[in-house]
Structure P
Amino acid sequence: MAHNLTLVNSGLKKLRDINPRLMSYNVEMTEVTGGTFWKAYTEGQIAGTEDFPKLDGFTNHTAMAGLMQYYPPIDTTNEKLISLAKELGPVWVRVSGTWATKTYYDFDGTTGGKAPEGYQSVLTRQQWENIIGFVKTIGAKLLVSASNCAGDHKDGGPLDLTQIKKLFALTDELGGSIDAFEFMNEPNMLQTSGAPAGYDFPDYVRDQDIANRWVRENYPECLIVGPCNTGMTDEEEGNDAVGPMGAGMGNMMKLGTVHDLMRGAEVPMDVYSYHYYNGISERLMSVMPAGHWPAEAAHTDAYLQVAPGICYNNLKPRDKYVPGGEMWVTESGDAGGGGDTWASTYLDVLRTLNELGSFCTLTNGVIFHNTLASSDYGFLQHGTFDPRPNYFAVLLWTRIMGNAAYACDNPNVEGAHVYCHSRKDGKDGYAYLIVNNSLTDHTTLDLPGEATLYELSGNGNMRSKVMYLNGDPLTIGEGNALPSLDGKCVSGKVEIAPGSCAFVVV
């Protein structure tokens with residue numbers, strides 16, 4: 001259905017101020033150490049001519065040959081990577097992931113690269129030094145999670161703090177700072193996330209308090225973040241958001257809830273965190289078929305509703321357990337399991353921008369896109385660091401959308417997902433984001449005067465690997481030079497093409 005929208009340049013009600021580091025990202029621990037990560041799709045799988053392997057189960061997926069392949073450590077000193085990361089502006093960098101739960105910190109070089117019993121991988125001093133250098137060079141803040149595997153529980157007892165103390169001490173020695181601490185990645189999945197065999201939720205709550213209390217006492221400026229749940233809340237608080245909920249692994253596996261992770265905790269947190277994925281990737285379809293969205297549905301209202309629906313349903317537990325705290329989505333992406341075959345294409349831009357816009361209408365906080373430069377959902381291509389459509393989409397968001405969010409009577413219907421912020425340049429007026437997720441109809445905008453238009457598209461191909469700005473392809477040039485990201489001057493009535501996203505500054 002075609003829509004006619006009237007944009008204004010004054011008089012809207014302000015909703016809230018947004019964290020200036022809203023748009024942030026993950027660097028997975030396995031990227032830092034080198035190790036297994038999601039196996040790259042073949043050209044046949046991307047084209048739909050080759051089947052995906054059938055999986056018998058999903059236990060220690062980090063070691064499953066059908067899902068994983070080995071990758072060397074990411075080079076966080078790479079000039080191209082640093083240059084492109086700097087362009088995104090001030091961010092949080094989260095070094096975590098399922099692999100972080102089973103990583104041994106070998107900062108004195110005694111293991112010879114072999115993980116001690118109870119661990120799966122090794123983090124060296126040089127690797128951590130490179131990460132601290134990367135964070136400092138791009139002006140970021142650092143969030144980490146800690147190991148919590150069999151090696152951290154002597155004789156099956158409570159958490160041993162040796163590893164956590166080593167990580168903080170070396171960071172201090174290197175002149176860095178751990179600015180936020182999230183005890184364990186996706187703890188409501190427990191053993192699947194790397195916890196010791198037989199470990200249960202009371203054990204987790206006990207150890208979460210042990211770790212958080214030590215951090216609070218020794219690093220009072222470090223934010224305590226949690227509980228890092230994936231999946232939804234339980235019936236204790238009710239799931240009353242409009243629209244379908246995400247189909248992340250936590251939902252499909254019906255494991256613990258946020259209440260299991262927080263009930264009885266004694267150390268208060270500063271920030272409430274959860275994970276959001278819109279569904280399950282093709283890699284995991286055989287074990288979680290109900291969790292997968294086909295590409296043909298990736299533009300629909302139902303699909304776009306998942307992110308705000310999950311955010312809405314986390315508001316009640318946030319208010320209960322971290323009253324007044326920000327909401328952080330410490331992992332976010334199109335699909336758990338490394339992303340879908342279209343995650344690296346223009347098609348996923350609609351979801352990414354709609355997530356940013358809708359989140360700001362509901363709460364304040366930070367969204368950590370998974371990942372910066374690994375697997376199909378990475379902003380940058382692994383290895384080459386070539387930017388993908390989502391990179392340019394969020395780069396434009398950070399340059400155009402200011403930190404004040406406004407109510408703009410968003411109709412939230414096909415062709416008209418509309419969000420409004422202050423202008424990033426500080427001038428009077430507003431910066432709008434319009435997501436026209438209809439693939440058949442234009443959306444017409446009535447402008448209040450002269451405006452600047454930044455229309456994004458796949459140039460007729462929703463699964464284009466290159467995104468276009470006002471008809472021009474967005475690719476980097478020699479010396480990692482960014483393309484022109486200038487908008488064009490428009491006035492009167494403007495039509496936003498089917499399947500396009502547009503920033504409009506009025």
Structure Q
Amino acid sequence: MSQVLMPVDNFFRSAARWPDRIAVEISAGADQRKINYAELAASVNALAAGLQAIDPAPQSRVGICAYNSFEHLLGWLAAYAAGKVWVPLNPRNGRDELDRIIDLTTPSIIIFDADCSEKFGPTSAHLVAGKDCADTVRAHSSMINLLTVNAGKMPRRYPADGDDLQAIKFTGGSSGMPKGVMQTYRVFNSCIASMIASFGFDMNDRHLLAAPMTHGANTMILPIFAVGGTQLFMDQPSPGAILEAISSMRATTIFVPPTVCYLMLENDRINDVDLSSLRHFIIGGASIRPDVVARAMPIFNHAMETCFGQTEVPQIAICMRADDWQDPANHASTGRATLMTQVGVMDATGNLLPAGETGELVLAGDLVMKGYYKMPEKTAETISDGWLHTGDVGYIDERGFVFIKDRIRDVVVTGGFNVYPNDVEAVLGQHPDVVECVVFGLPDDKWGEAVHAAVELSKLAKCDEAELIDFVKSRLDSIKAPKRIHITDALPRSPVGKVLRREAKTAFATH
């Protein structure tokens with residue numbers, strides 16, 4: 001086995017090069033701190049040595065159940081430095097789902113914060129108390145004690161291979177067996193390099209952690225550290241609090257899902273806060289409506305960008321920079337293929353299609369996962385001849401820009417016509433009263449399937465269902481217009497705020 005660059009080495013290189021630079025700033029109530037690279041590196045090494053003292057085996061799993069916090073970051077980096085495999089345990093998920101993940105991956109150590117102490121059930125793992133935890137709260141040891149006992153120590157460096165695991169991250173799993181995506185050192189290093197090459201991060205970047213570290217926000221951390229930038233921690237985020245934090249902390253970089261962007265635009269303070277520090281306002285996790293790109297671009301300092309990936313091909317397979325997104329012709333696009341990633345469109349028989357033809361989006365390259373943990377059959381279904389099948393329908397134009405229409409299984413077949421929900425959402429979302437919407441198909445005796453939509457309206461909205469349907473009909477072929485629009489106070493969302501189309505379909509099937 002050879003010795004490869006570990007992803008965390010990107011942080012340690014910066015700590016050696018810029019020991020006095022600020023690595024972390026915290027502005028969370030009474031907690032106002034700045035930690036430089038040298039201080040953070042010393043703490044990471046001490047905690048990593050402590051984790052190895054608990055379990056010296058390389059590639060054993062460390063689960064982390066915490067909201068965004070400095071302690072979460074410290075535990076995350078220490079798990080990497082100890083040669084462990086990170087298992088994110090998103091506290092926004094249900095206890096049953098977290099217990100299934102723990103049962104499947106059998107972590108030997110779980111780090112948790114006080115407000116997450118009851119998020120998972122009994123386990124044989126060694127429990128390490130993190131933020132705001134006393135030693136007596138479920139824990140076998142505490143992060144504070146591990147740091148004290150192991151101060152000045154260095155973790156053992158184990159031989160490693162590029163296909164060794166760095167993380168097992170879960171996709172789906174709301175019912176039945178969750179799928180654990182095996183992300184390797186190769187995948188993480190490719191993600192770091194692609195992020196830096198795609199977005200042009202540098203030491204002046206100040207990354208505000210608003211989205212959960214268990215998901216998209218974590219992919220920004222090591223690229224920012226690699227170039228000497230700073231991570232910014234705030235109180236638990238709300239759209240208004242995020243706006244204020246961008247202004248007060250002079251954030252340059254932030255990653256949010258479209259839902260959060262929509263809510264930020266609806267916030268009463270959107271035109272009052274100073275967002276001039278923004279250089280990278282990155283949208284990810286789902287497609288954003290094209291009309292919102294045009295509206296939001298000047299509000300967010302002309303810094304709006306987007307990237308596309310899946311847990312299986314994390315975050316940055318496709319990227320759209322702000323300059324390209326200024327062009328209205330690109331507002332519906334996700335961007336172009338990134339460094340070390342191939343993007344293609346394939347028909348149902350496995351043939352790659354030429355530019356402009358619609359089919360399934362497929363990806364290949366160093367970002368592609370090793371496979372699903374303990375699920376070889378699912379792996380074989382997803383990766384074929386080196387191509388990962390995304391399940392997304394789209395096309396690539398002559399310039400190389402990728403346009404994603406929808407998930408294959410979400411296409412509505414009505415009256416013999418294929419209707420892509422994203423196309424309808426793009427029009428319905430243009431109505432001034434609509435904050436967010438989701439489109440789906442429901443069984444219909446006449447049409448086979450009928451197009452339905454569910455919408456959240458603004459606080460001052462005065463429209464009704466009929467007006468919204470007429471609005472869509474005036475802009476789209478009538479076959480694509482919803483037969484019903486369900487007005488609701490709250491669309492169903494995932495633990496990270498993404499609107500869930502299939503849950504909406506179930507919820508409104510009986511309305």
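I have 17 for relative contact order in percent (Cα under 8 Å, 6 or more apart), calculated from one of the structures P, Q. Which structure is it? Walk me through the numbers on the way to the answer.
Details: P: 17; Q: 10.
Answer for the origin of the read-out: P.
Of the structures labelled P, Q, one was used to calculate distance in nm of label points 7 Å out along Cα→Cβ at positions 170 and 498, giving 5.4. Name it.
On the way: P: 5.4; Q: 1.5.
Derived from P, not from the others.
Across the set P, Q, distance in nm of label points 7 Å out along Cα→Cβ at positions 98 and 442 reaches its highest value in structure P.
Given that FRET efficiency 1/(1 + (r/R0)^6) of positions 378 and 482 (r between Cβ atoms, R0 = 41 Å, to 0.05), derived from a single structure, equals 1.00, which label among P, Q identifies that structure? Source structure: P. One of P, Q was used to compute mean count of other Cβ atoms within 10 Å over residues 34-41, and the answer was 17.8. Which one was it? Corresponding structure: Q.
Please compute percent of Cα pairs over 36 Å apart for structures P, Q and give me the label with the greatest value.
On the way: P: 27; Q: 31.
If we compare percent of Cα pairs over 36 Å apart over P, Q, the biggest value is for Q.
Using distance in nm of label points 7 Å out along Cα→Cβ at positions 362 and 490 for the comparison, can you identify which of P, Q gives the largest number? Each step should come with its number before you reach the end.
Values: P: 2.8; Q: 4.2.
Between P, Q, the highest calculated value is found for Q.
Quick note: the coordinates plus some simple rules give every number you see, no bench work behind them. Please read these numbers as outputs of a predicted model, since none were measured by experiment. Cβ atoms are built from the backbone, for glycine too; each structure is taken alone.
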